[in-house]
1. One of 1, 2 was used to calculate mean count of other Cβ atoms within 10 Å over residues 182-189, giving 18.4; which?
2. Given structures 1, 2, which gives the highest value for distance in nm of label points 7 Å out along Cα→Cβ at positions 14 and 206?
3. For structures 1, 2, calculate volume of the Cα convex hull per residue in Å³, for residues 118-165 alone and state which one comes out highest.
Structure 1
Amino acid sequence: MATFVLVPGAWLGAWAWEDTARFLREHGHTALPLTLTGLAERAEDGGPETDLDTHIADITEFVEKNDLREVTLVAHSYAAAPITGAAGGLGDRLERVVYVDSAPFAAGMRMLDLMPPKAADQLSQQVSAHGDGWRLPMPQFEALGLSSSLDGLDEDRRNVLSARATPQPFGTYTQRLAGPAEFGPGVDRVLISCRDFQGLLDSGVPMLAFLNHAPWRRFDLPTGHWPMLSVPAELADILHTAVS
């Protein structure tokens, strides 16, 4: 059985993984959702200095302090950035990386690089207007839906997401990843792609082409960008299959 460390994307905390974690435990696995600094129940731990390095340290320290071995790190969306940074520091503690609707970051890359300059500027303006000057509120669903599929999020799930989401420390979007992904030769590499990401992979986007070839293993999940909320049981089944 596997040990999963489940890291949520932007605006989310460990709560987002609760259902998927429960289904993984029913499969017999250890499932440990993690909340990053400045988010959810750790919102008060954050500050203007909270950045990508902070979240990389969160993941590394969580694994080491709990003396976890043969770990499967699971990254949803934004979490791809800190998990890519943490992977190299975990050494032989890391058995597998799983990117859920996301991909490894290259050295020097930052979250803002994933969007057009105009959109990045708009986010910066939202942070300035928020009041504290260092946190990014979750956009309204109409805006979210322009860049990420909302498939599978019914009204109840949207209400939960709206009620429990917390502003994202913006330093995690502006800081660039210091070094390249350093996955050891024995680290298993898994991609779980949802609808929008499937389209990018299948259209032959050059920067993502490597994900369609060994050593990467790809699993497709027909839902929107938040599968831990829209189809938690199905996501747990794929994670179980990936480690079996």
Structure 2
Amino acid sequence: MSTFVLVPGYWLGAWAWDAVAAPLRAAGHTVHAVSLTGLAERAGEGGPGVDLETHVADLTGLITGADLREVVLVAHSGAGAPVTGAADRVAERIRRVVYLDSGPLADGLAPLDQYPPEQQARVEASVLDGWRYPMPSWAELAANGASLVGLGAAEQALIQQRATAQPIGTLRQRLKLTGTGATLPKTLVSCSFPLDQVRAMIADGHPYFAELAGSEWELAELPTGHWPMFSRPADTARVLEQVAAR
């Protein structure tokens, strides 16, 4: 049996994993679904001081505080940055890092650096109160390349209703890595892009996948949109279980 730590992408909390965590737990796995500082039930902890290091510390604190070992650490979407940082800090406790329609962040980069300049400007222009980055409209997310495949009206309404503004410091701060986690086994589970397209983007040095170039990565595929925990939750659990067993 595996120990999973499931980290949701921007604007989401532990609740986003409910339909994935249930079958994993039913199969006997230990599952820790995470709400990072300032999000979901932890919204009251948000503020201008919340940054990427805050979220890295959330994850390392959970893993060490609960004395978790042989962890399968799963990042969805924007959680790729704090998960990369946490895997670097507590590599000895991690068995595998899984990026679910996500990817690692390179040392010295901020998540915003992965966006084209015009998208960076739109993000900055939308910030409220100096630190809150609200979830964009579905139309804007789709225009920026996020696939909505598999999300019906009910799923879209649920996500928008429960979404929390993301602390902008988590996108602005640069990630600092020691390199300790570089040799950990890693898996990319691609949902939005077919694997042939992912391989082409890796070869072209696309910023989303630049860190995969020249690395030994396991590539897996779950064809759906960018939010597989809502569009194909049972299949997401199955793929995570398969990846963890390797």
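Bear in mind that the values in this text are calculations on the coordinates, not laboratory data. Because the structure is predicted, anything quoted here is derived from the model rather than measured. Cβ atoms are built from the backbone, for glycine too; each structure is taken alone.
1. Only one of 1, 2 returns 18.4 for mean count of other Cβ atoms within 10 Å over residues 182-189, namely 2.
2. 1
3. 1
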